[in-house]
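What follows draws every value from the coordinates through simple rules; no lab data is involved. Being a predicted model, the structure only gives us computed values, none of them experimental. Cβ atoms are built from the backbone, for glycine too; each structure is taken alone.
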Structure I
Amino acid sequence: MNEIVQFKAGELKEFSGIGNFFRVLSATDTLDIYFYYRGKEVSYAGAVNIGYWEEFKEGRLFDKVALYSPNAQTIQFATRFGSTVGYDKPPVGNVAVTNSAGPYTRLVDTPTSAAVKTLAAANAGRRYLLVQNTDASNYVRLRLDGTDPTTATGIRIAPGGYWESPALFAPTGDVKVIAETGSAICEGLEG
């Protein structure tokens, strides 16, 4: 089944037919989708949009699909039994990428248990951060929000260990380190 359906705001529509695959091919707003088999709800997907698909596995089926649209819109969907549908649509619109290139700055400092060191100053344009404890025996503590770590608080980095910013996120505050005992060697990269 391949349907193009117009919805009024707050409208629920039901469609019958056995299937094990469903995909929203086009939509301009969110939908709630209810799957039924022999009168019982077997699956639900809330607030989904274009590109959402669900494939039932291991012999599971649906024989009715109910679609609820909170707002007026026209949608297109496909259901299948025994086959999978492919539908790739390129993204549209503009994306602004800032600070996507530039050199990395090498960071080096030797924190002690008596003094907090600022490994890197706050940087609103920071897109990457790696901090490594290159010391052979001492642990270090790391804070990324500009506050001072202590010998007992902050992200604990083992000798030879490191902390790296997660994909698509780098903290922008002062990067501060302290050794838990004695002194340690911290190195890193900032970009």
Structure II
Amino acid sequence: MLEKLPSGLGRALGALRTGEDKLLFRDGAVTGISETITVSSPAFADGGAIPVRYTADGEGLSPPLAWSGVPPEAAALMLVIEDADSPTPQPLVHAIVWNLPPGDGGIAEGALPGPQGAAAGFAMGRNSLLAPKYLPPDPPPGHGPHRYAFQLYAVDMAPTLEGTPGRGEVVWALRSHVLAKGCLIGTYERD
């Protein structure tokens, strides 16, 4: 979608970035919570580049993810994927998945519904384009590297969200219910 923007526009917007401090991971609803969950991917290392296959320049598949260290008392898991470097006032939400089964585990490559079609079995919230699917990384050309935060939250009760909740509803549902959290950062950049 953004690949056709002139790179000069991306460079002009280079200083405009949401910032890591505005990620859900840094929100007051979850600060002070132990970061005991390890989130990883066999496709990229923490802080490493996300392969093109998982971006808007490739197939747009959701990457495979794995996690461990989920407290045994967790009732559910929530996954929120955000862009910390979008030139917007709030992070761009790439996916919200709520009511994942508790415990150590993960999701397979392409498991989340995305641009290539729908996957079944996940309670999805709205991304920033208001769709209940995975929005692949799509930074403006020339804007520099973007950090994509794959944030996982273990909660003490299954959230009672309805329909396709947005970020605000998820933040509200997390308040006073997060037992542990973890985060994996992947980067992607268009020249």
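For which of the structures I, II does the calculation of FRET efficiency 1/(1 + (r/R0)^6) of positions 19 and 147 (r between Cβ atoms, R0 = 25 Å, to 0.05) return 0.00?
Traced to structure I.
Name the one structure among I, II that percent of Cα pairs over 27 Å apart of 22 was derived from. All intermediate terms of the calculation are to be shown ahead of the outcome.
Details: I: 54; II: 22.
Clearly, the read-out refers to II.
Identify the structure, out of I, II, from whose coordinates relative contact order in percent (Cα under 8 Å, 6 or more apart) was calculated to give 31. Don't jump to the answer; show the numbers that get you there.
Values: I: 23; II: 31.
For relative contact order in percent (Cα under 8 Å, 6 or more apart), the value 31 is produced by structure II.
Quick one: distance in nm of label points 7 Å out along Cα→Cβ at positions 43 and 107 came out at 4.4 when computed from one of I, II, so which one is it?
Numbers: I: 4.4; II: 1.1.
Working through the options, I get structure I.
Just checking, which of I, II has the largest value of distance in nm of label points 7 Å out along Cα→Cβ at positions 123 and 171? The partial results should precede the final answer.
Details: I: 1.5; II: 2.1.
Structure II gives the largest value of distance in nm of label points 7 Å out along Cα→Cβ at positions 123 and 171 among I, II.
helix-only ellipticity at 222 nm (-39500 (n - 2.57) for each DSSP H run of 4 or more, over all residues; to 500) was computed and gave -2000; which structure, I, II, did it come from? Display every interim value, and only then the final one.
Working: I: 0; II: -2000.
That value comes from structure II.
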